[in-house]
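The following blocks contain the structures, represented as structure tokens.
Since every read-out is calculated from the coordinates, none of them should be taken as a lab result. Small disclaimer: the values here were computed from a predicted structure and weren't measured. Cβ atoms are built from the backbone, for glycine too; each structure is taken alone.
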Structure P
Amino acid sequence: MRTTLLISTYNWPEALELVLLSVEKQTLKPDELIIADDGSGKETRDLIDKFKKQSTIKVSHIWHEDQGFQKSIILNKAIAQSKGDYIIQSDGDCILHPDFVKDHLRLAKNNAYLYGSRVSIKKSYLKELFETKALKFNLFSKGIKKRTRTLRIPLFSMLYHSKKELSKKMRGCNVSYWKKDFISINGYNEDMTGWGREDSELIIRMMNHGCKGKRIRYSGIVYHIWHQSVSKNSLNKNDIIQQKAIDKNIKRCTNGVDKYF
């Protein structure tokens, strides 16, 4: 199968540079890397153009004009142009463990999505992080918290089983799924603008369609770089949309990815 690694970003080239460096260090490379850019400026574009020239991976930069937080829209546009059968998704503020792609592919199974853990990189470590361009962390590394999540023990990952319930530990910065399952529910719901719930609402509809979720603890690790919280003004509106998907067992959204095919 062909694999697409999808990274979303917005106007933080310092963090994105480390993420891209970690992509290049993957022990198993994806067939393509797509950067879904929610309206970043020239500095981000220049960084990506430079990476394209140096990378051993096929890289696509999908961009639209900055009109506020429209992550659902740019992710739909990106996935519509993807060539992979399997989508592995993270964010432009999450450094990938070298075996991140390998772990997601090793544990992929039909009618299921996977979600992994994230280690937190602390605010106090950011200056050193960007100066040294640190990419590797372990249980004893400075500048991190949630340290046990650094442990990669593939055998332990097998102890976790697929479930029908949405886990509070599921994050869009560390998730993977089959593209056919994404298309069957019409992708992200573009009625959801502003921060919050766009990833979990997608997964709820995917579960309503018959997919189960499998946590891949001790595998598929990312290191999340601290940043200021974004505005949560749209959270109540998005909560209502998500609850409707739960209450009405909605499988397919109306305002979704199909418009880009």
Structure Q
Amino acid sequence: MTTWRLIIDGPIDGAWNMAVDWAVLHARQAGDAPPTLRLYRWKRPTVSLGRFQPASDVDVALCERRGVAVCRRPTGGRGVLHDDELTYAAIMGADDGLPRGVSASYRALSGALVAAYRHLGVPAELTSRPRGSPGAAACYLHATGADVSLGAAKLSGSAQIWHRDTCLQHGSFVLSRDTELEAAAFRLDSEGERALARGTRTLSEALGRRPSDATLARAVVYGFTEALGASFEEGVLTSGELAAAEQAVASFRVVCGP
């Protein structure tokens, strides 16, 4: 059984969250850090744009007015509004047993998410086929085979990037969703907002109650243990990872508002 480092962070600035994920990815590739599962939250509502997504996909002026930060992810995909959620970042490589290739690695890591949801009592499953609005700027208007669903409703999406033979995948366990703010941030009309509400489910909706922070974190750890055969030891970032994140953070900040 592979031993992973578990890092649990509280609410943090969005650009810093992305810089830390990037720093851990490079540290693992260099052999300076073990495979890592990082669980974290967001200091305030934050839009993360995919690595190659144009900033024009988000209404930056509206975000500034409404106190929403905007950052860029090191991973690809479409924009996400992060707010009331627990985000995970899993960093591991082929030497840690992760299958090579995007599709195979998504299946392996998303299997851990399914196991976490089922441990909580939600009969989640991997999305069987792409659906939704392929051209939409908002991630939650489109579902792919890398996502986790409850019936036809999307529970969570994930994005990943490979650096040589090491992978970073991150995504969210959404507890509640402000569809009005999400629609406004991505310039969606009223039908787009309704599509967000129809096509998604939060964890609290799926359970009929809100799980505690500790219960959710334990479920995520259980999911990775069950699906990947990992064991966990709590740890912290190394001084090298912190220094790398400090150097990189500005490159992930699009706008942070007042």
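Given a value of 18.1 for mean count of other Cβ atoms within 10 Å over residues 79-86, calculated from one of P, Q, which structure does it belong to? Clearly, the read-out refers to P.
For which of P, Q does helix-only ellipticity at 222 nm (-39500 (n - 2.57) for each DSSP H run of 4 or more, over all residues; to 500), calculated from the coordinates, equal -11000?
Q
A value of 1.19 was computed for Cα Rg over 2.2 N^0.38 Å, for residues 103-222 alone; which of P, Q is the source structure? The read-out comes from structure P.
Assuming 29 is relative contact order in percent (Cα under 8 Å, 6 or more apart) as calculated from a single structure, say which of P, Q it is.
The value was obtained from structure Q.
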